[in-house]
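Okay, got some structures for you below.
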Structure P
């Protein structure tokens, strides 16, 4: 197995495949953009109150699935009030609010009214750069410090280039998965990217330490 990975033809083929994947991901991003999950996507937010009831998110999800059965909805408690709920949906029809009102009245035995108990508003799409920008400066500084350590510890550029190479490869594969497989960019995307970043640094540093001490 080690001979296979050290084979030059294998390396050229592997890097060539990665380049093709990355280029395809860039093209798909330019044409279609990145698929954004409901948490960050454009949609309609519906807030409502069921006075005197401890409203369960699971119960509201059952009702929401009956109305918006062809799409994913985001359901959250509003602040600390147990009787208030927020529902966010991608596509919204004019009569959806009336359907929701009727189903809530049926379930809780209330006489809720749209103009008194419901509030809906359009929510704009969150730009991905606003989510990514806060990470760039601290990650850039940490990478420069790590590369400085590499320069002192290993007295060469080979290990430094290797670290950058593997960071680009694995973060690039994450990006390609989002673009090509249309995996939604959600609340866990950046934490996963950070885990990959730290994992590559730890594993590659441990590998170089073992090689140096051998």
Structure Q
């Protein structure tokens, strides 16, 4: 019995080695304005000296998936090479009226809403091509939303490794504990992507979870 058990362990180890990829596609997901692009920029700036794009206060500014390949993260002797996939903000409803308050014409607002809806669909499709997820949540807001619950359920159904990034901890009303309470089954890493607070803990988590 002991011999069989040892053989199974060795076979599982060899199987994992055979399946191991040289680099992994890691998607950055979350609702609009949670700080996804800011986080993508932080990761790229720290490891490549580059950025993914320009963040904006306008929701759904990112309306197409953006990919940056070959980001090598090294922490405490562990390393992992990832392709960073920055996705459009997820929403259950996108209303063109929401864009009007940013000074857009009705025609522009309707175009934005259409593109944002297409971006959400594209982001969901990308889940089938990813090896892991960084799910960004705004730590100043209630995490128990339909969007967050739905995306966590989708990720769990696909059995994708997940790290929840509790962002904006530099703000006085931030409460990462609320996110931990809402999703206790998952690893939570509190950060400020904008200011780089606790970002090394996230890199360590990425190397350990996805490496």
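Each value in this text was obtained by applying a stated rule to the coordinates, not by laboratory testing. Just so you know, these numbers come straight off a predicted model, no measurement behind them. Cβ atoms are built from the backbone, for glycine too; each structure is taken alone.
Once distance in nm of label points 7 Å out along Cα→Cβ at positions 26 and 186 is calculated for every structure in P, Q, which label goes with the largest value? If you can, show how the numbers build up before the last one.
On the way: P: 2.9; Q: 1.5.
Going through P, Q one by one, distance in nm of label points 7 Å out along Cα→Cβ at positions 26 and 186 is largest in P.
I have -13000 for helix-only ellipticity at 222 nm (-39500 (n - 2.57) for each DSSP H run of 4 or more, over all residues; to 500), calculated from one of the structures P, Q. Which structure is it? Intermediate results must be reported in sequence, preceding the final value.
On the way: P: -21000; Q: -13000.
Checking each candidate, the match is Q.
Compute relative contact order in percent (Cα under 8 Å, 6 or more apart) for each of P, Q and report the one that scores greatest. Display every interim value, and only then the final one.
Values: P: 27; Q: 22.
Answer by largest value of relative contact order in percent (Cα under 8 Å, 6 or more apart): P.
Ranked by distance in nm of label points 7 Å out along Cα→Cβ at positions 58 and 98, which of P, Q sits at the highest value? Don't jump to the answer; show the numbers that get you there.
Values: P: 3.3; Q: 1.4.
Top value of distance in nm of label points 7 Å out along Cα→Cβ at positions 58 and 98, among P, Q, belongs to structure P.
Looking at distance in nm of label points 7 Å out along Cα→Cβ at positions 74 and 138, point out which structure of P, Q has the largest value. List each step's numbers first, then the result.
Numbers: P: 2.1; Q: 3.8.
Top value of distance in nm of label points 7 Å out along Cα→Cβ at positions 74 and 138, among P, Q, belongs to structure Q.
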**Q.** For 8, 32, 34, 17, 6, 2, 1, 0 (P(r) over Cα pairs in 10 Å bins from 0, in percent, calculated) the corresponding structure among P, Q
**A.** Q
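Here FRET efficiency 1/(1 + (r/R0)^6) of positions 50 and 154 (r between Cβ atoms, R0 = 35 Å, to 0.05) was calculated and came to 0.05; which of the structures P, Q was it taken from?
Working: P: 0.05; Q: 0.75.
The read-out comes from structure P.
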